[in-house]
Each structure stands twice: as structure tokens, then as C-alpha cells.
Structure I
Amino acid sequence: MKASPSCSPEVRRLFFGLMMGTLALLLLPGCSGTSLRKDYQRDPPSYAKPPAQSGILAEISAAITTTHGAGFSGFMLLDGSKDALMQRLALIDSATTSLDIQTYLWYPDGAGLLILERALQAAQRGVHVRLIVDDLLTIGQDQFLFELDLRPNIEMRMFNPWEDRGMISRAGEMLVEMERLNTRMHDKLMIVDGQAAIIGGRNLGDHYYGLSKDYNFHDLDLLSFGEIVGQARGMFDHFWNSEWVVSASNLDLEHDPEYVDTAWAKLQADVRAMPSLQSLPLEVRDWSAELRALQPELRPGTAILEYDETGTEAIEQNVAAAMFPLMNEARHELLITNAYVIPGEKAIAFLQSLTDRGVKVRMLTNSLASHDVPAVNAHYESWRDDLIRAGVELHELRPDGDIKASVVDIAPTDGEFIGLHTKAVVIDRSKVFIGSMNFDPRSWDINTEAGAIVSSPELAEDLVQVMYRDMLPENSWEVLLDEEDELYWISSDEILYKQPARKGSQRIMSEIFKVVPKEQY
């Protein structure tokens, strides 16, 4: 396996070798690790269970088909953090036959442990649980992953794993196998009973559900029932059986029953002791009434689930290939909300062509002040004036916007700031894209991504209202050029003539990261 290079291997190997080496020094006290078995085996192909024929999720899907037809799906935006977490718990608790979760990051914090506990409890009542996690941040979790795979009704697999598992050995392997290990699985997908799915941008961790004291992301998912769930099952099975995915049973470890008992007791105790989770349902319960009440609110539409495929030699970048043709369908209005934007000349020319033919283009992305990755801002900031000259109405998220309290943070949590993590597009208020793909070189050329393209005027209008709310001056700055061709930022509170930042160190980091190849972000 190898990824298609987007800049010279030598430059990328040097940069990531330095990065991993630095991390190794920082984390040296806990850097010991195991390895994959030298003779590890790939499991024979296996596939999703047939969709459940009973239960509340099957009931909702059947109602959509009966009302709208076999090719239709029903959708609901998961805009607020609490709603996004509650719907995940509702689906998992409602599972009767199967639960599939695919994610880039799965943190051992409040939200991550709560979702994991519910998945384990689903397995205990006989639900077949399949988990795929990218191996990027699994350092120190090998015994846990190994034991998960041994539990009844659970299968645990890792995407593109390091063969040598310790921090220092990972850094060395990165230097040698840069092209392979630089490719990461950025997709996020949950499928329950083969009848319901959540597709979108949220990883599994506190930052994505308004539970972190440091900062929280404003993000977006799509709750889905009906025909698109069959496509989601196909996507999951594609990754599940990919040569890039390895079972955790191949970790060179031995079963430790005492570890299992201790880890399970600690997980449950930790979840119940966390103050941030006290407003959430901590025990499995029946969600039938709440889910049934959602049914009239689901927006009907037809959809295509685009996802990058894992070929033997390279990643097939299907999502990136679909985006320009999709946006080029716009005749009146194109709305873009995307967390990480590094456009390039091709994208600027494309946007100029849209505005030249009368399309109104509005874009929301992160400001330096709301950014969690100053390196992306380092390579975005030089394109601001190009975007504006191309006719784009440009907005950047405020870290203290009104949506912080009303949409993002879950009480009693009050994070220091909010950042944007949404990846969404609306075309002419009739078609939408919601997924995991940023508008940057890493998403377009290196990682695997996924997203739903939905034809539904009702869903599109829902998303328009979210996007317009987020672009209000109470939630974002509009970025403009003055008569002297200088940038300025205007919100409900102030006008700034220097890009907004929370602190001076952000400005310093943004300058430092300008020397890093933009192709890595």
C-alpha cells in the first residue's frame, strides 16, 4: 500500500520525522509499546448483517419507504452538540442486531467513554458490534484494543496501523514508510441495525460534543434513515475488508482477564464520576417515543454517499473528484461552511467563474482566533484577498459567538472558545453536501473522506438557516477589503484591521508554520 504523493517524499519525510521525533521526546516516559505479529493474518471477507426487520429503527425506515418510495431517505441535521450526542446514544441503545462505527479519532474522555460503554452494553445484549478506528492516536491503547476484539459480539480493527507500536518506534517507522503512514482514515460513520446512520464530521471525543473545558467544535452531522443506509453499509464493508485495515487480534499480546475486569469497572466508574456528563442519560434506556416523534420531522430526499476507496496501491479520491462538478451546478447561490480552507489557484479561478455568471457565493471558515490548527491558518491567510476579489462573501467564525452557549457547549461546560469543524455545502437551496472533507490539500489528496450529497429542498432550507445564523455578525466576522485594498474584519462588536486572534502566541505559531509544506494540511 502507498498513498499518492502530493509533494516530494523527501520533504514530507523530513517534516513528519521531525514532528514524530519531537512528540517522542515529549512523551518518552509512556512511550513503550508492542508490535503487530510478524506473521499477522488478514481475516477473510465478512459483511454487514441483513437490516433488522423489527425495532423502532426498522419501523422508521419502513415508514419512509411507504410514504416516499423505495429510492428515498429521511434526513435530519444534527447541529447542536447535545442533540448530536443524544441521537448517537438513542441509536446505540435502540440497536437489536448490529452496530458499526467507523471513526478517525476516538478519545478516552467523557464523550468517548460514554459512547464506548453503550457500544459494549449493546454487545452484551447480543448486538454484533464492528469498530474501525484510525491508528493515528491509539498510542498506549494496544492492550485495550486487543481485549476489545476478544469480547463476545465485538470485532475491533485499525486503519493503516504502525507495525512497531511505541512512540519512538512509530517515529522511526514514519521516517521509513512515510508514503503509507501519512494516509489516514478521516471518515466518520455510525450504522445501527442496517436501518439508521449518522454521517458527518464529528469524531468521538469531548471537543465534538460541547464537553471540553478547553475548547469545543461547532460541527454538523446528518441523521439518516432509508435508502442511503444501504450505501453506508457498503462503505463500511469496503473499509472493513480493505487491505489497509488490520484486526486488533494481530497485536502481539496475550489475553489478560484481570485487565479486562479492571478496565471495565474503571470505565463505568469514570463515566459516572465526570461532572460534564451529569446532564446526559448515563444508563441504557428505551428511546422509542423520542425516535418515533422525530419521524414527521425527517426531510425526504434522494442521496448519494460518496466515499474515497482504498485501492491496493493508492486511495481513490472520489469525494474530491465530485466536489467541483457538484458546486458547478449552482446557478443562483452557493453556500460553503468549511473548517479548514487552503484553496489554491484552481479553486479561486473556479469560484471566480461562478460569481462571473451571477452565482452568489458565501463562505464561512475559521478565523485565527477560532482555530485549533494555526498551521492551516498559516497557509489560508494569504488567500483571503483572492477569495474576496473572486467575489466571495467571506466570513470567519468568532471564538465567542452567541452559538457558543446556545448550540455548542453543553451545560455546565463552558469552554474557553469555540472552533469550526463543519464541512457542508448548499447548492441553490435544493442540494446539500455534508461530510468529513475539508477544503485543503490533505483532504483532497491524502486522507480518505466521505460525505452525503442529498437532493432535498427541505433539508437544504434547514441547512441554509444554520449557515445564515452562523454568518451573523454575532457569530462571525465578515472579511472585507477597504478602498486601499487592505483587509478588515467587521462583527457586531468591532472593526479590526489585523486578523483577530485570542492571544499573541497564535500569531507567532501561524508565522512559524508558513515554512511547513501546505500539502500536509
Structure II
Amino acid sequence: MEREVDRFQDPAELVELLGDWASARGPLYRKLSGALSRAMHAGDLHPDERLPSERDLAKMLQISRATVVAAYDDLRGRGVIDSRRGSGTRVTNAVPKRKAGADGRVPGGRATSIFQRLVDGPGELISLAFAVEPAAPELGDALRDLVAEDLDDLLADVGYHPRGFPPLREAISAHYRDLDLPTVPDQVLVTTGAQQALGLVAQMYLRAGSTVVVESPSWPGCLDVFLASGVTMVGVPLDEEGIRADRLAQAFAEHHPALLYIMPTYHNPTGTLMSANRRSRIATIAARYEVPVLEDNAYTSFASSAAGSTPPPPVAAYAPAQAEILTVGSLAKAAWGGLRIGWVRAPGEITERLARYKVRADLASPVLDQALAARILPELGAIAAGRTETMRARQDQLGELLTDFLPEWRWRIPDGGSALWVELPGTDTRMFAQLALRHGVEIVPGATTDPTGGHDTFLRLPFTLPSETLTELVRRLHRAWLELRRHGPEDLALRPVV
């Protein structure tokens, strides 16, 4: 059996731990040795763990091999690594051992750098890890009305509603009834954001060794919720109508999964809108193979002009009686990321079980937030309509900038969502990401969105940024692209130390 200490032979996994290492001051080799040293003292690199070869790490970081050699020499001079013929370069026992307790990272995770960026904050980088906007104007009006009309009654409330604040559960039920999905409050569990909803579902359905079928690509922050349970993920590709039904049936038959996770409405990262016919087929196939379905509809805030019509009802609306479909929603994308209110709509017995996991997690979500959400939920249509003009203008601006500055890149207008899914022909975007960092841009490489490491020539470009930032973003990406094209991945690894 392979020893755990050999896990960093994969340079891509090590690079995930280094973050935006190149933004520090000083010579490049000192920046790298400093980042590696910090990883060692933080407990991310353990004594006797093996580092990648100089050439492999140089290629992944898009720097010269001589720079990595110099960084390793610096670390050897400090006594924290040594190199032996036949066993490579390893961390020495001079590095303090990790203190007791896990570090919060997901083994084999896809979103290490994304979550770390949330912890650290954006700094001076233009970070593309998140597609976020300020609060919708309607939120301020609703908050003022809430304080004026309801605050005294809310403060007299006991404050604990593990299933969710009753007026909000009723508002969510009405929201789904308007979407042609009959729903009663007993089928609704309110959560602290969609991310918590995914985590509760994972706790209930998954065990170490379980299999989860996901779309390929998918969003790494969601994939890590499942990976943290010790599962195996099986990816199923998409076409223009959503996840492929033929390949899904094949995956169910071969792997007998514990759960299917899909994003049918403006899939992240591709922006694909699953057709009504495909939703019906997915529900039927899942019922036939008795696989629970978790549909995540948290990205429903913006429909591109390419979409042409209102999205179909949720997949649960097409479910046969015996199907087990859980529908997740959220106000984070539609109204404001700071309003951490999400929910799960499921069969009543499932909601009852999930509620027990919710109580263990945080007892209940904040009542004031839920009361505000109950006021804003009926306004989602108006909020989306108000943002449409701005979002379409930014989408068009980003497309025009890419055409002018990066004509080799390829993309299609998404059905909806907040980003373009862009292909960089013949380029591993994990390597391009390192050049982009040195030009002040943090990207999410496509390989992190795919359980198999595929889609490695893609990246997601959000267009939620202000107009002037979009312009600066593309200029920085253009400079990074010129550097890559000028030298190429292999030539960069041979350049002199800097």
C-alpha cells in the first residue's frame, strides 16, 4: 500500500496548498521557498513527506526549473528538506509535527484554494473563485419594512425554529407551487445557505465508500462536501440539454450509487439549462434505479438572452410517486451572498430526518435573517428582472473583450448563470493559473471541476465584476497568455532563475 507521505508526488496537489505564493515580495525562488516553509510549519507538509521533482514542480508553477532548484537549495540550507538518491526530496524531522486535530482540508479535495480564498479574503488579486454581487436594492427596502413593522414581535419570539421560521417555510412552499411543484411547509427545511443543505444531505445519505454520481464538470466547492464523507465520485458528461440520460443510466447500473447530484437550472460552471424533457427522463431513471436525487437550483438568478424562456419546473415536479428527490434553493445568488438562507424541499419523511441533522449542526438558523428572507422571496422575479440589463451588458462586454484580446479562446453564450465557460485550446489551465496569479488574477482551473481531472483546458470567467474591473481582468489575462505563448510550458521550465 502506498504510504501517505508520498502523496505530494503530484505537483498539482502541492500547488493547491501554496495559494497565491507569487504575490509576496522578493526574488521568485525566495517567494517559493517561503511558501513551502509556511506550508511545512502550518502542518500541511509533514516530516518525511516527499516533494515533487524540480522539473515537475517548475512545469506546474510555470517557472524555470532553476528557480525551483534555488528554492529547494534554500530550504536545504535551513535544514527543513533533504534529498537522497532513489527517494527524492523529503521534508526533514526539523519541521515540527502537526498538532493534534485535523486541518479542515478535504483529502483529495477539489476546492482547497477556493475555500482558502474565502478565509484569507481577496487581497489585491482579481479573484474568479466566486461570482458575487452586492445586495439587490429591494433587500434594503425589505429590511427597513421589517424593522418598522415586525421587529417587536420577532424579538418576543423564542428564536428557535429548527425546521425553519414558519412564515418562511410557507413562503418557500408558495414559491414552489408557483413553479408547478406542489409543496406544503412540512416538506421544507430551512438551512443556513445552500452549502449547509448539501452538507446535511451528505451526512444523511453518504458513508465512507459510498458512490456519488455527479455532472462532469461540476463545482469544486460542492464536490468537496461529498468528498469529505470519503466517497467515490463518478462523473457523467453533459450535452446542450443537461446531464446525458443514457450515460446516467449506465452509471447507475454499474456503480449503484447512494446519491445523484445535479444542477439543472443554469448549471455551474457551464451555464446549461436542463430541458423539461431531460428533467423528466432523469426523474424516471432515478426512480427506476432507486437512486435519491439532490437537485441544486441555487444559480437561478439570471437568464441569458440565449435561454429564450422561463426555466422548466424543478426535476422534482416530474418525479414518479416512488422517486426520492431533494430540491435545494438559496437566496445567496438571487438577492445577496450575505443573506445566508437556503432550504431543502423533499418528501416529508426525508425533511423530518434532515431536521435532526440540522439541530445537531446549529440548533436553528437566525430568525431575523429568515424573516427578511420571507419578505424578499416573493420579489425574486422582480429582482432578477431588475438585474437582467446590467448582467447582459457585462456578459456582452466580457465576450467583446475576449474576442479582441484573446481570440484563440472559445466559449458559448450560456443559457444563464453568471459566468462564461471558456476553453483555452491545447492548454492545461492549472499551469496557466500559475502565470495568471503572477499577473494578479486567481482562476479556477477546469480540472478541479471534474472528478477525473478532465476539462483541464477550461476555466470559468464570471461577468459579475464591475465594468472597469472586467476590462482590467482581461488585460491581465492577455498578458499572462502572451507570456505562456511566448515561452510555452516546457520552455518556461528551462528559463533561468529569477
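With distance in nm of label points 7 Å out along Cα→Cβ at positions 59 and 187 coming out at 5.3, pick the structure among I, II it was computed from. Numbers along the way, then the final one.
On the way: I: 3.1; II: 5.3.
Checking each candidate, the match is II.
Between structures I, II, where is mean count of other Cβ atoms within 10 Å over residues 179-186 highest?
Details: I: 21.9; II: 16.2.
That would be structure I.
Can you say which of I, II returns 3.1 when distance in nm of label points 7 Å out along Cα→Cβ at positions 291 and 467 is computed? Could you put the intermediate results ahead of the total?
On the way: I: 3.1; II: 4.6.
Only structure I yields this read-out.
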If we compute FRET efficiency 1/(1 + (r/R0)^6) of positions 235 and 363 (r between Cβ atoms, R0 = 25 Å, to 0.05) for structures I, II, which one ends up with the highest value?
I
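Given that Rg and Dmax of the Cα atoms in Å, derived from a single structure, equals 23.8, 75, which label among I, II identifies that structure?
Values: I: 22.4, 71; II: 23.8, 75.
The read-out comes from structure II.
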If helix-only ellipticity at 222 nm (-39500 (n - 2.57) for each DSSP H run of 4 or more, over all residues; to 500) is computed and equals -11000, the structure in I, II
I
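Throughout, read-outs are computed from the coordinates displayed, never taken from laboratory work. All figures in this text were calculated on a predicted structure; none of them were measured in a lab. Cβ atoms are built from the backbone, for glycine too; each structure is taken alone.
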